[in-house]
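None of the figures in this text is laboratory data; all of them are computed from the coordinates on show. Bear in mind the structure is a predicted one, so any value in this text is a computation, not a measurement. Cβ atoms are built from the backbone, for glycine too; each structure is taken alone.
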Structure I
Amino acid sequence: MSAGPETLVRTARGAMLYDASRSGQLDERVFDREHWRALGALEETAGGRGTVAFVHQGTRRWVLRHYRRGGLVARLLDDVYLWTGADRTRAFREWRLLQSLRDAGLPVPSPVAARYARAGLGYRADLITEELPTRLTVARALASAPLAPATWRAIGACVGRLNAHGVQHADLNAHNLLLGLESAVYVVDFDRGRLRARGAWEQRVLGRLHRSLQKVTIGLPPDRFDDAAWNTLLEGCANA
C-alpha cells in the first residue's frame, strides 16, 4: 500500500505518525481533548462508540477519534487491543489506508496523525483526520426527508468507485456515508478496511449497507427507503 511522506515520532509509551507537509510539526498534545478544550477549540458531539471531537483552530478543522471496541467484548476490553506490532495497530493501518485512498482521488477524509500507546500486552490508539465539508450522514438525511433519485445514484456511484479501487470497507452503513453539496458523497471510518482484489466481498459490503438502510428507516414513511431507491443505488454502483 502506497502512502505519502511519513514522520514517525517515538513517544514515552509508543509512537505517533503524521505527514508534516499537511499538518506541520506535531506532538502528542494534539490527541488530548483537554488540551484543545483549554484553548476553546473543542466541540464534542455524540456519535458511534462514545463522542466525536472536532477541533477548530485557525486553519485546523480536525476530527479526533479514540478507538473503542463494540459488542460484548467492549465490556471487558473497552479501548484496548492486542499488541501485534506497530504497523498492525488500528491507527497506523487506517492512517496509511486513508493516505492511499486520498492519493487515488477518492472521497475520504485526509489523514492528519495517528498514535498508539502500549498498555501491557495491548495498546490504545487515536486517529486525527481533516474534517469534511459536511456532517450530514445518510441516516440523518433520511430521518428528515426522502432522498432524490440523483442522490441515491450518487451514493451508489461512490460505493462503486471504492469497489473499482479494491477498497473493502469493513462496516459500510448509513452513518458513515455523508452527503455534501451538488450530490457529493463522502465515506468515513475505515477502521479494519483494506485493499484487495475485486470479488464476492463487494456483495457482502452492499448487503451490509442494505441492512443498515432498512434499520435506520424502520418506523419512517415508506418513501424514505424502498426497492426503487435501492435499485437506483445499485444502478449508480454498476455505472461508476
Structure II
Amino acid sequence: MAFGPERRTVTHAEAQVAGIDVGLRKYMLGVYNYMALGVAFTGIVALLVANSPAALEAIFNSPIKWFIFGGILLSGFVAPRIMTTGSVFACHAMYWVYAGLWGALIAPYLIVYTGGSVVRVFFITAAAFAGMSLWGYTTKRDLAPMGAFLAMSTIGILIALVVNLFFFQSGGLHLLLSIIVPVIFAGLTAYQTQMIRNFYHEGDGADVKTRKSIFGAYMLYGSFVTMFIWLLHLFGVARQ
C-alpha cells in the first residue's frame, strides 16, 4: 500500500497546456485591465466636461459635437488597422483618444440624470457585461455566426438612430432602441470575448501581445459604453 500523494511524470504536452493557460489568463487580465482603465478615463473626462460650463457650451452648442461623434465612428474603421499593424505607442494613442472622445460625448448625461441613477445603471451594465463576457470566455459553442448577425444588426440600429434623430423624432422608436441596443451589445460582448480569447497565441512577442490586449480592450470598451448609455436612457432618473 502506498501512502501520500501519488507521483507521476508530467508530460511535455501537459506542461505546454499549463503554460498556455497561464499565458492566456495573463493576456485576458491585460485586456480587462486596459478596458477598466479606459472606462475610468472616460468617467474622468465626462466629469471634467460636465463641471465646466465653458466646455459644455463650446462642445454642444457648436458643430464640435458632430466632429466628436464622427471621430468615434471613424475610429471603428481606423483602429483595427492601427492596432494590428501599428506600434504599441500608436495603439495606446488610438485607444485613449477614443475613450476621451466618449467621455466628452456622454458628459451631458451626468447633468441630465441624477448621480444615484447613473451609478445604479453603471453597476447594472457592469453586471450584465461581466456575465456575458464570462459566458463568451467559457462556452464551447462557436459564436461566430451569432457575431456576424449582431454586427449587421448594429448597422441597422445606427441607420434607425440617424433616421429617428433627423426625421421622425419618435419617442416610441427611441424607447424600442433603448431595449434592443443593450441586448445586441450584450450578445456582442460574448462574441467579442471569445474572439479576443482566440487572438491569443503562446508564441507572440511582448509587443504583439500588448497590441492584441489593447485591441481587445477597445472592442469590449465600445460595447460596455454603448450598453451603459442606452440602459441609462431606459432606467436613468432625470433631475427635476
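Set I, II, criterion distance in nm of label points 7 Å out along Cα→Cβ at positions 26 and 186: the highest-scoring structure is II. When relative contact order in percent (Cα under 8 Å, 6 or more apart) is worked out for each of I, II, structure II gives the greatest result. Figure out for me which of the structures I, II the number 0.65 belongs to, where FRET efficiency 1/(1 + (r/R0)^6) of positions 98 and 218 (r between Cβ atoms, R0 = 35 Å, to 0.05) was derived from the coordinates. Label of the source structure: I. Taking FRET efficiency 1/(1 + (r/R0)^6) of positions 146 and 210 (r between Cβ atoms, R0 = 25 Å, to 0.05) from the coordinates of each of I, II, which one would give 0.30? It traces back to II.
Looking at structures I, II, which one was mean count of other Cβ atoms within 10 Å over residues 90-97 calculated from, given that it came out as 18.0? Traced to structure II. Looking at structures I, II, which one was helix-only ellipticity at 222 nm (-39500 (n - 2.57) for each DSSP H run of 4 or more, over all residues; to 500) calculated from, given that it came out as -28500? Corresponding structure: II. Determine which structure produced the value 0.75 for FRET efficiency 1/(1 + (r/R0)^6) of positions 106 and 130 (r between Cβ atoms, R0 = 25 Å, to 0.05), calculated from the coordinates; the candidates are I, II. Source structure for this number: II. Have a look at I, II and say which one yields 1.08 for Rg/Rh (Cα atoms, Kirkwood Rh), for residues 114-193 alone, as calculated. It was calculated from structure I. Looking at structures I, II, which one was Cα extents along the principal axes in Å calculated from, given that it came out as 55, 41, 39? The structure behind it is I.
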